[in-house]
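As structure tokens, here come the structures.
Throughout, read-outs are computed from the coordinates displayed, never taken from laboratory work. A quick note: this is a predicted structure, and the numbers were derived from the prediction, not measured. Cβ atoms are built from the backbone, for glycine too; each structure is taken alone.
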Structure P
Amino acid sequence: MTSLYHRLDRRLEEQADNAGPVRGTFSVRRIGMIWLAANLVVTTLLTGTLLVPAVSYGTAVSMIVAGTLCGAVVLTLVGNIGTRTGLPTMALTRGAFGTRGSLLPVTANVIILMGWSWVQAMLAGVTVDYLVESLTGFSSPILFSVLCQTIVVLIAILGHEGIARVEPWLAVLMLAIIAWIFVVAFTNFSPAEIQSIPVDASLGYTPVIVLDIVIATAISWTVLSADFNRLARSSRAGITGSGVGYTLSTVISMSLGVTAIAFVILSNKEAVPFDPATIVEAFGAPLAIVIFLSVMATNTMVVYGMATSVVNAPVSARLRFLPTALVLGLISIIGATWLGLLAQFTDFLTVIGAFFVPVFAIMIVDYYLVKRSSYHPDILLSRGGRYWYRGGVNWIAVAVWAIGAVASYIWTYVWPNPIGATIPAFVLTFVLYLLAMLPERSRSPREPSRHLADTAPTEQVDVA
């Protein structure tokens, strides 16, 4: 058993050591399919069920399109840094925050991914519970959530590569079911009937809040944008593929959620938002199976990515993948019992926005404007170099991030901003960081853009 553990640990360690630069080869079509598969998931679908009857159907769809396009701009800009350098998102944060300062966004990323793993496991558990209860009468959503997350952790450790290959096929299956649901919905009820569903103002949503929720969904995926887009063979392939793939998958999935919950309401059935059982009851067991498989596929990659982020963090002692994955997996299994998080999903998205909207504003300013679209190979060092700043931290970035995060919170909960919190927080952080780093920009020489995979091996040291 000990020998088996060490063989598995070595194999996983080799696969997880991916913080170094890679030269991408994927075409526009391949990148587009990756993003289509990645975001054609149940959480995006169920987010749509939160929007009607909080706002009208037409308003919900309009805000979905507008918010997705806004979020896609940030997603593709950050992803393009990955294409041009060959580095994943969290490794790129070293350029702006410093080698040690990057631990701030890395830690936030792991926390957010852990939250996503809990939400996904609960959704799978609730779906399985609904099927089992309908067949046997037995019900225990907590038990099934724990079992589903246990399966996810085992797959993440033992079979993540296989599930990654299967996920695009699951996306095709999901698209087929989506088309069927749209046909059923619009065959039974006309667009005019769906649009005429009375708005329930007591739910507390406005078009601006809906826009913020949709943008926050894009921000939640931007943490992986450079990880995916560094596989693109060119900036054009990365930007076009991710922009089209993400936009299509989000608009389709979220609009499906809006349509499905509208169908439930017009059918005079109880419409419980962000509850997979509500739409499964309306559309049958095939949708439940797709929901379960989709959650399994996506959550497996979330857990694996979470462990990889921790292993590749710039810490003094190198962590090994298998024990790290086991510890994080255990935490994710325990957290899957917290079903109350499903009722706080919009707050969870708000937290994501508050954490990462400022981070991505800072990253975009730092790479494209301050560093003039070029990162030096020093970004690969674990100590010293031009990204060491003061003691390994760029305190300007940390301070501006804190201001942006606090502003996002205040504009959401304390003094709600009539134009939302996400876009103003992004603009505030963008401008503050640019102004604060102008002296640094004037001192930085203009260097040719370089792909870090072309760096001499002697320069690529201490990547951990």
Structure Q
Amino acid sequence: MSASKRYIETQNKKPFLWIGDTAWELFHKLTREEADIYLSKRAQQGFTVVQAVILAENDGLRTPNAYGDLPLNNLSPEYPNEKYFEHVDYIINKAEELGLFIAMLPTWGDKVFSNRPGPGPVVFNELNSGIFGEFLGRRYREKPVIWVLGGDRNIENDEVMNIWRSMARGLSKGDNGNHLITYHPAGEASSSQWFQNEEWLDFNMYQSGHASRFMKVYKFAGDDYSKLPVKPFLEAEPAYEDIPVQFWNFIDWKNVKKVPDSILNADSLLIDRSHFKKGFFTDYDVRVHAYWNFLAGACGYTYGNNAVWQMFKKGAPYTIPCLTDWEEALGSPGAYDMQHVKKLFTLRPFSQIVPFQEFIRGENPEDSTHIRAARAQDNSFALVYLSTGQTADLNINLLKSKKLLFWWYDPRNGSRSKTKKVRPEVHRQFSPPSSEFGNDWILVFDRK
């Protein structure tokens, strides 16, 4: 952790920018050749972290991986299957070769008791969770791993809390405290709600989820920013690109088919989008949530795509109907938008950013027109994100600079406008090159 406790850094004391991808079923569904394709593409696109689960969500204890291997013998966390973990080893080694970190969940949350039972089964208790954690910590002690407990579940009771505590202790014992640990909660929740004061929790994760467009992710960020002790935080599961908005309201979870046959083609791809009446999240949603998060103080952001997280293959079972298979989805616009996020926060270091909402003059609604602003701690630069290309009235005198420059950054393609001078007046309005829905822009200020 950084000295300020506001961001993560490498062993060389350099700020680490978490640009993540969601690949929950990576170990479970893909062959080694397919994993090579996936990891190479994400490394090429500028991602730095891949989130994946060892005991996977989609019946990961009873449905074998691509080579016919189950992760546990006799469904017992005390008896891991060596063949399964050799496949996990291969993927982690490939990620290391490509310069990627694996944010690795030991298990999906349905293998621990919760009020949202999944395929499960529930196999963990306080004793065997510690044993399993120690096994994993020891096995991956020298690997580029960040441990993520939980898995889309909140804490139901003290027994569940103690299971996760035991697993955290086991991981730390196995890897001699070599790796960071956090917790992935259910939608619209943060790990800080239960674990803020736990010594093993190095940084917070929240999941804003898939309930609406223009989710107020800055609210989650603001809550975690203000909590003590100070810990870094990041968005680990925002709305995925190409996933239906509030998908759970349009799927019959009790039916094996889940949706009518008529809306799918022979490859089980979705061909009638009208079934999902609230529409689909797009690359635009990816950008809005990313910049709202970062300018609210987050140290990272994880992108997701509906086909990629479940590694959906044509004709195979699906969890949520997909528009493409996983390999085609690797080239989705939102995935490429993330390299422009990375570019901006490399040009203007995210580690220096502090929220700067007082920069915005007048009313700032909490809807699609919400404006986020941030500045460098030394006022050397400031960033303003305009989600609909709206005009911003800014208190530019607060930058306390006699000579001020500004330019526009296009988050859709990473291009920038020519730099212009601006007089450091009390306030001034700025209008981006284009406006309306889908035309988001970042206004960048620099001291001359």
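Taking relative contact order in percent (Cα under 8 Å, 6 or more apart) for each of P, Q, which is largest?
Numbers: P: 32; Q: 12.
Greatest value across P, Q: structure P.
helix-only ellipticity at 222 nm (-39500 (n - 2.57) for each DSSP H run of 4 or more, over all residues; to 500) was computed and gave -7500; which structure, P, Q, did it come from? Before the final figure, lay out the partial values.
Numbers: P: -23000; Q: -7500.
The read-out was computed on structure Q.
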Check the numbers for Rg/Rh (Cα atoms, Kirkwood Rh), for residues 291-370 alone across P, Q and tell me which is largest.
-> Q
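Assign the value 4.1, calculated as distance in nm of label points 7 Å out along Cα→Cβ at positions 339 and 363, to the correct structure from P, Q. Show your work: numbers first, answer last.
Working: P: 3.6; Q: 4.1.
Checking each candidate, the match is Q.
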Structure with the greatest value (metric mean count of other Cβ atoms within 10 Å over residues 83-90, set P, Q) | P
